[in-house]
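What follows draws every value from the coordinates through simple rules; no lab data is involved. Remember, it's a predicted structure, so these values are computed and weren't measured experimentally. Cβ atoms are built from the backbone, for glycine too; each structure is taken alone.
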Structure P
């Protein structure tokens, strides 16, 4: 039996989620440690945190990086107090510098701002998915993260065409199942509109 299981939900780069029903069924069947990465969890509006009180073998990873604080390089984990105690034994002293700690504490004083930002990104994400459905030869995939995966007829060509026009996305087709797929991060309404219009122009040019 596996002693350690890792899951990312939402997943990167697909943006898809494992259900909490799946997680709970897994926790009931294994005695191994289950590490549940919720780096993009705020954009999914669903969390496994309530399951902590019932399952001592569940450890949840979180980060501030996806909320505009990537430069601080800080995250945290949530789990059973006994499990956290064991992990602390291997923790190096002074692993968070004073500036990072001060910045995070200040950030946490205004969580309403964070919630507003998350809601804005979710709304823009859904608009982008619907807009991508209208772009010729583009197949977008539903996402629960702050990015969208989409398939193109020629991923490398579309990537280069976008880059030449000042629009940068990420190519992810190194995985066989993601051949010709690209990943775009949800930006501001204006940035998203520029991306959609630019992509539409490229695809219409390729199709002609």
Structure Q
């Protein structure tokens, strides 16, 4: 169900029929499609050993029963706020390979690989979602969902963002014209490149270069 619906957050009891909360957490946190989902485990097992076991399996929070409802609501709010901060981090900095954002290992590896795929094909102006999803080994739907959850971008917006970040380096360090840079990083025209650049950075490529 979590794989199909991809909820924003999961609250689960440790003691459940068929599969306990620890096993569920482990499976979800090892699956690329669901490892970004925050998980809160509720349990009557109050020992430090049990708490450490839950955290070791990847739970984002481990709350003892009986619990205070206000405590639970605060943990939910804080975990959702953290996800929002991660998205804002990527939208502002466009640094998808950064270690600054508190992502889990699987999510960071996924973003690193996706970013590298776009960078390796940066001059290709028709890089498609299908091509990326095939190379990543996941469906188009899960690629869309994953990128949206991690960065609050569509796949197309993510591709443009990686290209724009590369253009900053070229504007700073190369003597190429803005038009040459636009085509080199895979935009269909200099005018479209300039439009995307200004939308992201609030100034034109030429203005950015003059400030360096």
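Below are the figures for this structure:
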| item | result |
| --- | --- |
| Among P, Q, which structure scores highest (criterion: mean count of other Cβ atoms within 10 Å over residues 62-69) | P |
| Entry that produces -12500 once helix-only ellipticity at 222 nm (-39500 (n - 2.57) for each DSSP H run of 4 or more, over all residues; to 500) is calculated, selected from P, Q | P |
| If Cα Rg over 2.2 N^0.38 Å, for residues 118-181 alone is computed and equals 1.13, the structure in P, Q | P |
| Among P, Q, structure where FRET efficiency 1/(1 + (r/R0)^6) of positions 94 and 134 (r between Cβ atoms, R0 = 35 Å, to 0.05) as derived comes to 0.10 | P |
| Structure with the greatest value (metric distance in nm of label points 7 Å out along Cα→Cβ at positions 126 and 142, set P, Q) | Q |
| For 1.1 (distance in nm of label points 7 Å out along Cα→Cβ at positions 6 and 150, calculated) the corresponding structure among P, Q | Q |
